[in-house]
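The structures come next, written out as structure tokens.
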Structure I
Amino acid sequence: MGVIILNDENFEKEVLKQEKKVLIDFYADWCGPCKMQSPIIDSVEEELADSIKVGKINVDDNPELASNFEIMSIPTLIIIKNKEHLYN
């Protein structure tokens, strides 16, 4: 299935209504450490696709989602299950 690009429009469906745990990577295109982490996130998705869903949120394109999760720096990873943070 691959890593899902999350945004305001699909967040509820792809994260909040999922039975699986969802790993979310908050990133920005200009962020060097985010770019370095990206292949690791991709490999996690490939290895664990049966048990978790993996998504990415661009904080520049989705500032409200980043604010809702109190993202202060990037990259930041969080895990959500049943609408609850299992946290970063």
Structure II
Amino acid sequence: MQPIRNNILFKPLPSNNISEGGMIVPDSCKVINDKGIIVAVGNGTPNKPMRLREGMVVHRVKQWGTEVIIDGELHFLMDADAILSID
């Protein structure tokens, strides 16, 4: 899948199944990680060039993006403005 304009394809990193207190979190209670890897980027626009690159580890706005399943794995298609920081 190739995003267009200022869109990116984001793949969340796996969530930790152990809480900070050491308890195991069941699958039904897990939340999707907001930290992930950029899988693909669009070309940007003349007024707003694309500054993100494939392979960057980033943090996104919580609950942002359109869910897309690719090869059985969850990805999110979203605007590049949804990225808050780069690791």
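No lab work stands behind these numbers, since they all come straight from the coordinates. Because the structure is a prediction, the values reported are computed rather than measured. Cβ atoms are built from the backbone, for glycine too; each structure is taken alone.
Numbers for the structure displayed
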read-out: Structure responsible for -8000, with helix-only ellipticity at 222 nm (-39500 (n - 2.57) for each DSSP H run of 4 or more, over all residues; to 500) calculated and labels I, II on offer; value: I
read-out: Structures I, II, by distance in nm of label points 7 Å out along Cα→Cβ at positions 15 and 47: label with the highest value; value: II
read-out: Source structure (of I, II) for Cα extents along the principal axes in Å, computed value 31, 26, 22; value: I
read-out: If relative contact order in percent (Cα under 8 Å, 6 or more apart) is computed and equals 34, the structure in I, II; value: II
read-out: Entry that produces 0.8 once distance in nm of label points 7 Å out along Cα→Cβ at positions 39 and 71 is calculated, selected from I, II; value: II
read-out: Of the structures I, II, the one that 2.5 was derived from, the read-out being distance in nm of label points 7 Å out along Cα→Cβ at positions 7 and 55; value: II
